[in-house]
Structure 1
């Protein structure tokens, strides 16, 4: 039974968007976590920078994901309007 891409295209596009959002969020958090970890080792502190930078990673990741969601919904609205004859 071959995979029918045309039939499953909306489902696959939504899955790819969700995967992209999750990876973006995780990437931001891990990046900030490791920066905080490096600073803690470098400065000899015990976890303060890990905590601060992890919170900043969560906030920054949330902002980036929010912007990506707005971009995707804006593109879909433009596509729907162009299909209806509106520009």
Structure 2
């Protein structure tokens, strides 16, 4: 199965759906390389970066599900690295 390395950037502007966000991230745990969260108190938001190595469809589904949550947005940046596992 081919996998890609990507970075999912998440901005949490409202804490209404953070439980669901954490569920999505928990479900994707086997693919997560690492994650970093930064509370930006001055603006009242949280910035989360999640590095993953996963199949394209898993990355797209995860980012799409996160982006549909209220008060939360996400974007993905892909590396050029594709590997077969």
| query | Upon calculation of distance in nm of label points 7 Å out along Cα→Cβ at positions 4 and 68 from the atomic coordinates, which of the structures 1, 2 produces 2.0? | reply | 2
| note | From the coordinates of one of 1, 2, helix-only ellipticity at 222 nm (-39500 (n - 2.57) for each DSSP H run of 4 or more, over all residues; to 500) came out at -31500; that one is structure 1
| note | Value 62 of percent of Cα pairs over 18 Å apart was derived from the coordinates of, among 1, 2, structure 1
| field | Structures 1, 2, by relative contact order in percent (Cα under 8 Å, 6 or more apart): label with the highest value | value | 2
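Laboratory data are not the source of any read-out in this text; all were calculated from the coordinates shown. No experiment lies behind these values; they were computed from the predicted model shown. Cβ atoms are built from the backbone, for glycine too; each structure is taken alone.
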